[in-house]
Structure 1
Amino acid sequence: MFKCVPCAVDGCKRYALEEMYTCLQHAQNSAEVLQSLIFTLTDSHRHRDIVMTDVRLKDVDFSKVHLTTCDFARCVFERVDFSDAKVQACFFDFCIFEDCTFDGCDARHSVVAGSKLLNCSFKDSLLIHTNFMGIDAHDCDFSSSDLYSSSFCSSHLVNVRFIDCNLKSADFRFTERMGVSFKYSNYEEASFS
């Protein structure tokens, strides 16, 4: 699992970036450091145990990226493409995702809890055992995805589509739902009470 090395700057509660002693906010030439990290992550290699928290990413292509046990907590992702990515046991808790694409993504055993998702697409994805607890999702599409044993407990879902999804053992207890569609899905095998 990723190392939780604290930032070397006194009083900072963030984690240090991969192979650094400080967080991005305290790094010298932080813009160059961020671009270098993005370039590293977008190659075809498998990446594991990366810590990149409290970062803003905009118009980045992470399609086909391979990430395992990485921490991206409290990040902002705007128009980021995760299509066909493999994201295993990664943390995206308390993030903001706006206009992002996860189509064809394999994101098993990951955490998206407490995040805000605005106009995002997860079509044709494997989201098995993924924690979406407490998300605030607006205008999102999970159609044709496998959400086996994933949790949306205590989430606020507005205009979210779960059309033709596998919802076996999925947890939707204590959710607020407005304009949510479960058409053609096996919603009777999910928990709603």
Structure 2
Amino acid sequence: MAPLIAIDQSLFLWLNNSLARPWLDPVMEAATALGNGFYLFPLGLLLMTLFAKRNFRRDFVFWASTSFISFIIGTLLKHLVHRDRPLAALHARIADHQATVHVLGPSLYANSFPSGHTFTVFSTASLFAGLYPGLAIPLYTVATLTGLSRIYVGAHFPLDVLGGALIGLLSTAIVRRWIIPRWRGDQTAAPQTQNTKPSR
């Protein structure tokens, strides 16, 4: 585990430092905000208004389900793993001027794994990509950018982001496996009638 953690920390420092640009800061701040439900919720409603049409209620139930599942899994893992965030894990190296961390937004120190912003946006993106296939590429692009932004702003290690993405995808897989078929079955089931001719 120690070698993996060392690689994760080195990759974080490389990405966090090499990508930092003044012009990129507002872009990454906007991308990271999409992992916040305060911004993601109205955007999701807008997408459903434009694309769900008569299936708005159905799609909202699916979205609420995958969001709830990812939240439960992600929150449990955060409290079970208790991983330090970059500013805490790298504190000694930062204090000795052996490392620097580019930070945007609040300074965070605890519960790093998994990235909450990432599992939130990936659960939404993966569900909507299945419901509205024409949006799959932009949805996954934005979700990936949000995950990368969590490294850029100094809040998470790459493994935190990867874990968050997998949780988001898993939550949607659960909804597709257990909830969507049941909903469609309830909506499409109809009694079959047989045409019989009266016997003579």
Structure 3
Amino acid sequence: MLDELKREAIARLWKRKLDQDIQKLPKSERHRNLEPASAEFICALATGCRARRLAEIGGSSGISTIALAEAARQSGGRLTSIEIEPTRQSEARESIAALGLAEWVEFVLGDAGDVIPKCSELDFVLIDCEKDDYIRFFDLLNLAPGAVIVADNILSHDLFDYVAHVRRRSDVESITLPIGKGLEVTRVPNY
């Protein structure tokens, strides 16, 4: 679970994201972060699953990175944080270092389409990137038995194609949860 220091860091990042939205900054200049309630949930879920090999596709300026790094710390695992935008990732690096979580995070700057195929089997993945890429990135994942994949913005962005795609697969189970902007939680069975 997240402690007060990590919750405060998440609240600070979230407030800035909301301020950017109010200012109507161009999309490219806004930080596009996971909502705090969703961060709490993914931290608890990844920790409860004892995930040791975690990845996030789209870390932005670090809310999800904080949550998943804390889960990795608690499980003795490691998070691979993939972000294509250098300024956002730089801020995430600073937050992670200030919170004492750097040893549990590997930051990768680049296109997830190039990075994901190089990742070993993953136990937990957060997909929170360009919405048109969700299906493609999901299909590139190398997943361990029992792996959990969480996709954000399912309800806010009407990502019904992604939901239909994962639910058509016979090798996973999936459910939409009305947390934050909507999370699709998909699980690979343990057999």
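Computed values, structure above
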| quantity | calculated |
| --- | --- |
| Structure from which 116 was derived, volume of the Cα convex hull per residue in Å³, for residues 44-139 alone, options 1, 2, 3 | 2 |
| Structures 1, 2, 3, by relative contact order in percent (Cα under 8 Å, 6 or more apart): label with the highest value | 2 |
| Given -12500 for helix-only ellipticity at 222 nm (-39500 (n - 2.57) for each DSSP H run of 4 or more, over all residues; to 500), calculated: source structure among 1, 2, 3 | 3 |
| Mean count of other Cβ atoms within 10 Å over residues 76-83 - structure with the largest value, from 1, 2, 3 | 3 |
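Only the coordinates and a few stated rules stand behind these numbers; no lab work does. Because the structure is predicted, anything quoted here is derived from the model rather than measured. Cβ atoms are built from the backbone, for glycine too; each structure is taken alone.
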